[in-house]
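Next up: the structures, one after another.
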Structure I
Amino acid sequence: MSSGIVVTDQGFGNVTREQALANRFGVGFAAHHSQTEEETVSVATGATVLFVNFAPITRRVLSVLEPGATIIRYGVGYDNVDVASAKELGIRVCNVPDYGADTVADHTVSMLLTLLRKVALLDRAVRERGWAQPSDLGSVRGFTETAVGLIGTGRIGLAVAARLQPFGFTVLAHDPFIEDAQLAALRIQPVGLDELLRSANAISLHAPLTAQTSHLIGEASLQAVRPGAVIVNTARGGLIDEGALVSSLRSGHLGGAALDVFETEPLPEDSDLRTFPNVLLTPHVSFFSDASLANLQRLATEEAERALSGQALRCEVN
């Protein structure tokens, strides 16, 4: 058997679809939990199809794959893959952009509502102090008086907007790749980034991580947000400068944050983000539901089948 199909890492608990595909094509199969470049080089050597979750796919890793190999990223983002080097080396890179937008949107809105209603703070007050008066934790703005600004309106951003509107939120959005008229038709107010930062009571990030968007939310943008605003990030950790975020939280200018993604994952034990009671932290799980995982693995495996069969790929990114 050839090296065939390799799973570098995954958090699903099973790879039965991927294994079955290897069996159908009579190629080798191996599944690992690699995290470092060194581990990934070791497990990826000779692979024809490489399924990747969070493992670093550097030029060094790419260089040990079979010529003409295909990489399939479990998920939407592919910033852990050196796409430029892959293109240069003739290696195709695919993602799965449409497996779980609804699940991520559900998680995003759950975190946002929890922040705005101060549910975690109230829960802590009852547990630690026995009870709390409604005003103990400051003002709480009604949903119909709250503007939520979306940075990015792809599948997930639009799904978030659709969930927020029935609550009465005003939804603003900044997306340079979408026509204003398209957003307006969905009852979303298109605005520039500066206006969004100034006007929104809550900001939710739904942009890809690129050289242009890295630290999009940094010191200057955090100074521009209105006092008491909150930020939700279920997209990519690198969109936020965490040092600047900590400073804004510490000063009290920012009213809170809800983060599912971080610049370094797992979140370091000594991260200051762990110390703020008005910060919600979840471990990069916004994609997770039984249905979304099944859909993700099915779509990823179908893409691998196209690669092995010499068919056109559905979601090639390079």
Structure II
Amino acid sequence: MELSEVRHRARVIIENVETVIVGKREAVELIVIGLLCGGHILIEDIPGVGKTMLARALARSLDCTFRRVQFTPDLLPADITGVSIFNQKSREFEFRPGPIFANVVLADEINRATPKAQAALLECMEEFQVTVDGRTYQMPRPFFVVGTENPIEYEGTYPLPEAQLDRFLMRVSMGYPAPEDEVRIMREQRLEHPVNQVRPVVDQAEIVELQRAVRVVHLEECIEEYIVSLVRATRGHPDVVLGASPRGSLALMRCAQALAAIRGRDYVTPDDVKQVSRAALGHRLIARPDLELRGSSGVEVIEEALKATKVPVIEGAS
């Protein structure tokens, strides 16, 4: 697939989702970038700003299987991955797949389940497989998890383990809509929710082709070094206990490639890296406890790393 087709298809998906999600182009673009990268997205924000609706609108834009898992404190790992049941006729155990076996999985309010239930997602998100009772089952392709969560200071939430946070390609926030956008939202939902009118614009095979095409976007050696320098700057920051891992470098590279493709380029620029760095790296950092109490976040560390890291110049780039 040509990169011009990637740009066209990505724009079609973004515009389709924006018929439901008003005034949040950056958030919509980031979630589509996650889809093109073959990664997973965590949407964190306060209740009522459209986190679940963003995931549903994207799922309806894709001609793929979709399952929603509502995470609650009594959710068990088997409720997610599936369970083996003894068949009286065949006298053998049969595996009944759980809701995780879908192309697009909405893990709604993921941090309201216990850590044990959250851990059920670790293997499938990273290795695209699930092991139940000693047998391994492959996930369908494409496989895309969209998790939503409320801030951890809200009642009834559990913090996600660092290992699970690191498996999300990006963390996205939405925020309150602008006044004019909020008026438009009320008008459009007066009679019926616009998500009910969303129709698929790409199918499974096209998504797989888009994901393959994005990976051929070129990175100059200086861009690769720039990405590594940014990630290393988070590890040595005095306000950070644990910086971004090499998985963070890979995530930043993939996201920058996808953004370049959406912009219609076959090469990555420093601006591509900068634009996705906050979403790709911010959730991977563990700040010092005293800074967390003061409300400091990983995004602030990323901002400082961006200012401190020398930006390369690509000859002939425009």
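Where a number appears in this text, it was derived from the coordinates with a stated rule and is not lab data. What you are looking at is a predicted structure, and each value in this text was computed from that prediction instead of being measured. Cβ atoms are built from the backbone, for glycine too; each structure is taken alone.
When helix-only ellipticity at 222 nm (-39500 (n - 2.57) for each DSSP H run of 4 or more, over all residues; to 500) is computed for each of I, II, which one produces -10500? Computed on structure I. Among candidates I, II, the computation of volume of the Cα convex hull per residue in Å³ that gave 160 used structure II. Given 3.1 as the derived value for distance in nm of label points 7 Å out along Cα→Cβ at positions 194 and 274, which of the supplied structures I, II does it correspond to? Derived from II, not from the others. Structures I, II were shown, and distance in nm of label points 7 Å out along Cα→Cβ at positions 258 and 282 at 0.8 was computed from I. In this comparison of I, II, the computed figure 22 for relative contact order in percent (Cα under 8 Å, 6 or more apart) is attributed to II. Between I, II, which one scores greatest on mean count of other Cβ atoms within 10 Å over residues 82-89? Across I, II, mean count of other Cβ atoms within 10 Å over residues 82-89 peaks for I.
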